Structure 1
Amino acid sequence: MNRFFTILRSSPIKRTKGLAGGVCAGLAAHFGWDVSLVRIAVLLSFLLPFVGIWTYLAAWLLLPKADGSIALESLVGNRR
């Protein structure tokens, strides 16, 4: 499982300080887009049944923060 999280940490997209989970801010910073446009696109994707919400949740769980911490890793680590 550690190898999985190491691979995730090597992702060029990092969650940064944002409104909810930092996913939109991280995507905007990586691609050089305006964060407001990314947030609008994500909110519009929430209108699609399950696609937007589940994709955002997966990104929040799997994308590392700028400090390298991963939400899924802390959730799994607390169960042991």
Structure 2
Amino acid sequence: MTKSPAEVISDLLTRRDAVLSQLAGLTSTSVGALPNTAGTGDHVDHVGLRRSLYQELADIDAALERIAGPRETISRGRLI
């Protein structure tokens, strides 16, 4: 079943809100906000998690821009 463009946009916006909420909820003691740790047998890649959230956010924004299509802007005045 194919989704309509409106449904795709809605899904992307919902996921973007979830990622933004997850990033905003990072505290100095939560997973993703700490430096990487490695111990005997376990390794937690906090930096990788944070980077993956920012990358997902950038991918979602890029997808929304592609769906929106090209834009034309008109500016008046002098460019500095």
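All of the numbers you see were taken from the coordinates with simple rules; none came from a lab. On a predicted model such as this, the values are computed, not experimentally measured, just so you know. Cβ atoms are built from the backbone, for glycine too; each structure is taken alone.
For relative contact order in percent (Cα under 8 Å, 6 or more apart), the calculated result is 25, so let me know which of 1, 2 that is.
Values: 1: 30; 2: 25.
That value comes from structure 2.
Quick check on the output: 35, 20, 11 is semi-axes √(5λ) of the Cα gyration tensor in Å, derived from one of 1, 2. Which one produced it? Don't jump to the answer; show the numbers that get you there.
On the way: 1: 23, 15, 10; 2: 35, 20, 11.
Answer for the origin of the read-out: 2.
Can you spot which of 1, 2 the value 3.1 was calculated from, given it is distance in nm of label points 7 Å out along Cα→Cβ at positions 4 and 28? Spell out each step's value before the answer.
Details: 1: 3.1; 2: 4.9.
Answer by label: 1.
Starting from the value 1.3: which structure in 1, 2 was distance in nm of label points 7 Å out along Cα→Cβ at positions 20 and 68 calculated from?
Working through the options, I get structure 2.
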